[in-house]
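There are structures below to look over.
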Structure P
Amino acid sequence: MSFQEKNITVSLISFTLILGFYSLRLWHIVRNGFEAGSVFRLWGVVIVLAIVMTIAGTILAHILSTILEAIRTGEEPTEVEDLEDERDRLIDLRGTKISYSVSSIGVFLAMLSFVLGKSPLVMFALLIFAGLAAQIVGDIFRLVLYRRGF
């Protein structure tokens, strides 16, 4: 697995777990009363989780993969090949394009909910959900492109 694929996999797993946590907590918030304080607190937790999980997950993934590779081959680990070529840039751009498209659709649906008379908190919660979903869809698309060989 290449350096970029490891990073994308860590990002995909992190944001999938965060989306699951967010959905579960939002469901509890809706059941117990939809109030601004709890939604904004949840948003803060999601941002902190995204930062911490992505950084810690990436570091742990690279350390563990290096250790496992050294155990498997019995050789000293080589330097990390974190070079990025044109193929990597094109795959990243395509994934970003898909992420932006999904995010745009989510923003449209969130604003449509506001126009149809829902609370601004509903719109805000949908915006966060759309951003997390867009990241996940973009990461899946990037992994598919890497596996296909672009």
Structure Q
Amino acid sequence: MNRRKAIELSPQEQDEFLRDAKTIVLSSIDRRGYPHSIAMWYTVDAGCIWMTTYAKSQKVANIQRNPKVSLLAESGSTYDTLKGVLIRGRAELIHDVDACVHLLARIHGKMMGAMPTGIEEALKMQARKRVIVKVTPERVSSWDHSKLDGVY
């Protein structure tokens, strides 16, 4: 077995890692052709990554121009603890206030636990200015250096 295959996360490990990670780095391409990378809160559903952002943000302008994006979730602070998932895919912008409110609630629940009573109105006000970013994976790479068993 080659070394690269030996450290890949299984599909189940990838799902678990993405479900537990708090942020993911979204990279889009700016108008000059440079990567524009931003840490995002997100959730995973039906094999896609879901985020929300302000409709007037730079990442939205970039995605409108070129929907190809990458997403990176990683952890670890020493070589033998590095673990991550890199997703390359296409982003879709969805303009739907009700769906955005639902997504904001899911993301806030993931990040902060139970939602305070009465927050729905605040989420609705936020959602009016936001869009959903849905990323459908086309290619996924992953790694878990703890699987190297000290051989690197």
If mean count of other Cβ atoms within 10 Å over residues 8-15 is computed and equals 14.2, the structure in P, Q: Q
Structures P, Q, by distance in nm of label points 7 Å out along Cα→Cβ at positions 24 and 72: label with the highest value: P
Relative contact order in percent (Cα under 8 Å, 6 or more apart) - structure with the largest value, from P, Q: P
Structure responsible for -30500, with helix-only ellipticity at 222 nm (-39500 (n - 2.57) for each DSSP H run of 4 or more, over all residues; to 500) calculated and labels P, Q on offer: P
Per Cα Rg over 2.2 N^0.38 Å, the highest-valued of structures P, Q: P
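Readers should treat all values here as calculations from the given coordinates under stated rules, not as data from a laboratory. This structure is a prediction, so every number in the text was calculated from the model and none was measured. Cβ atoms are built from the backbone, for glycine too; each structure is taken alone.
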